1. Once distance in nm of label points 7 Å out along Cα→Cβ at positions 56 and 280 is calculated for all of P, Q, which comes out largest?
2. Where is FRET efficiency 1/(1 + (r/R0)^6) of positions 168 and 200 (r between Cβ atoms, R0 = 30 Å, to 0.05) largest, in which of P, Q?
3. Which of P, Q yields 4.4 for distance in nm of label points 7 Å out along Cα→Cβ at positions 32 and 104, as computed?
4. Ranked on mean count of other Cβ atoms within 10 Å over residues 192-199, which label among P, Q comes first with the largest value?
5. Suppose you compute Cα extents along the principal axes in Å for every structure in P, Q: which one lands on 62, 51, 34?
6. Which of P, Q yields -22500 for helix-only ellipticity at 222 nm (-39500 (n - 2.57) for each DSSP H run of 4 or more, over all residues; to 500), as computed?
7. If you rank structures P, Q by mean count of other Cβ atoms within 10 Å over residues 144-151, which sits at the top with the largest value?
8. Thinking of P, Q, which structure, once log10 I(q)/I(0) by the Debye sum over Cα atoms at q = 0.11, 0.13, 0.19, 0.22 Å⁻¹, for residues 64-175 alone is computed, gives back -0.35, -0.47, -0.91, -1.14?
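Each value in this text was obtained by applying a stated rule to the coordinates, not by laboratory testing. As the structure is a prediction and not an experimental result, all values here were calculated from the model. Cβ atoms are built from the backbone, for glycine too; each structure is taken alone.
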Structure P
C-alpha cells in the first residue's frame, strides 16, 4: 500500500511538471505572438483570480506572520502609498515595509527581531546617505520584482527542497526564456492598438526603471520590455494556479470559493467594460496582494540563503 502511494505521488508530480513546462512554453510563444495584448489580457483575466485566491490563502496562514493582526502594517502601507506622489518617499516606504515583514516572518525571538530591525534601519540610512534611487523600489517592487524575481525564488526553493531534476530544469527553462526575449525581442506589431496604449500608460514606467537599474539608458516600452512583462506576468499567474494541489490554495469552504469566483469574474467583466476603470478599481486589490505577500517573500529569501548554507 505504501509503495502504491509513493508511485501515485510520483506520477502526479511528473504530470504536474509536464503541465508546468507546457504552460511556461505556451506563455513564451504567445508573448512573442501577441506581446502587448497578452500583457493586458492576462492582467484582466488571470490577475483578479490570482489576487483574491492568494489573499485568501495568505489569510488562512496568518500571512506567514506571528500574529494575523500584524498584516495591518502592509495594508496601511498600501493605502498610504496610493496617496504619495513622491516616488522616492513611496519607494522608501515600500522598502521598509518589505524589511519589516521579512523580520516579522523570519525572526525567532523578540531579541532577534530587535537586532535585525536595528541592522535594517542602519542599512536603510546608509542607502539614503549613498543616494540610492529608492524611486525604483516604488516602480519595480509591485511589478517586475514581484512577478519575476520573487517567482524565481519560490521556484528555486521548491525545486531544491523537492530534489527533483525536472523542477530544476523548469527553473533553467524559465531563465532561458527570459534571456531569449531580451536577446531576440518580439515584434512591436499590435493587433489591438488600444490595449497597447493602455499598457504603455500603466506599465510604461517599468521600462525606464529597469533601464536605470541595469544601466541601460533610455530603455523604452517596446517589444523587448513588453514581451518580457507579458511572459513573466502570464507565467506568474499560471504558476500560481497549477500549484493548487501542492499548496492547496483551493482547499477552502465551498461558499468562500464561490464568493472568490464571483469577485474574480466581476472584476474581469469590469476590465472588459472599461479597462481604465478596471485598473483604477482593482489597483488597491493588486497592491494589497503584493504587500501581504511580503512576509512570505522575506521568509523565502531567508530560507533560500539558509538552505544553500546547510547544503554547503
Structure Q
C-alpha cells in the first residue's frame, strides 16, 4: 500500500499524543486526586484509556486493509443501530422490520460497498429501505404511533448505517495519483473531526461565553465553535500531504467537515434530549456509547465523501 509510510507516521504521531495525555492524566491524579474521587480527573483518565482502545481498533483495521476497514465500520454500524433503536418506541408489529434492518439492510449496504457498486449503495437505504420497511410494519395492521415508529427506524438506518458506511466507502474512490492511499483519507477525516471536537471543548472552556443552544448542549459555545473549527482547520490543512488536496483545498475541506461535525453533534444532542437521556450508551468508559463518539463523523462523512468523489475521483 503506497500510503503505508504516511499512515504509520500518522499513527505514530497519534500514539505520541496519547502517551503525553496519559502522562498528564496520571500526574494530575497523583498530585490532585490520589484518592480517585475527583470526577473531572477520573473522567479525563477514563476518556484517555478509551481513546487508546479506539485508536488500537482503527490501527488494526487500517493495517488489515480494505476488508478490515469495511468489517470494522459494519460492526460499529451494528452497535450504533442497537443504541439508537433501544431508545425508540416499538411494537411487536415492528419486529420483522427491525430484524430486516439489522440482518438484511445493514450487511447488504456494506456488501455493496465491498463490491464498489456506487449506483446502488448510494440509494439503497434512502430509497429502497425507506420505502419498503414501512410496508413490513403496515402489513401487521397496528396503527398506534405508526408514523413515529416508522420514522424512528428510518432515521436510525440513515444515521447508523447509511451515513457511517460513507467512511469505508472512501476506499472505493478512484483518485488519479492517489492510488492505494485511500485509507489515508479515512484517517485524515476521523482525525480532523475528532480533533475539532476536542478543540471546541477546550476553547469553550477557556473563552466560551455565548451558548449556541443552551437547552441542547450547554458546553457548546460560539467561541468554542469558532476557535475549535479554525484550530482544527489549521492543523488539518498542515496535513494536506496525506490527501489528494492542495493546502488551500485541504483547509476548505477541513472547514466543511468540522462545521458538519459540530452540527451533527447538535442534532444528535437534540435527539437525546427528546428521549430524556444524557448518553446513547455506556459501552465506552468515559465516552458514553458508540454514537456519542461517532456523531460528528456521522454528519461529516457523507458530505466529505461526495465532495471528494465529485471533485477528485476519476469516476
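1. Working: P: 2.9; Q: 2.2.
Evaluating distance in nm of label points 7 Å out along Cα→Cβ at positions 56 and 280 on every structure, the highest lands on P.
2. Top value of FRET efficiency 1/(1 + (r/R0)^6) of positions 168 and 200 (r between Cβ atoms, R0 = 30 Å, to 0.05) goes to structure Q.
3. Numbers: P: 4.4; Q: 5.4.
It was calculated from structure P.
4. On the way: P: 16.0; Q: 22.5.
The structure with the largest value is Q.
5. Working: P: 56, 52, 44; Q: 62, 51, 34.
This value belongs to structure Q.
6. Working: P: -26000; Q: -22500.
Computed on structure Q.
7. Values: P: 19.6; Q: 14.1.
For this comparison of mean count of other Cβ atoms within 10 Å over residues 144-151, the top structure is P.
8. Working: P: -0.48, -0.65, -1.11, -1.21; Q: -0.35, -0.47, -0.91, -1.14.
It traces back to Q.
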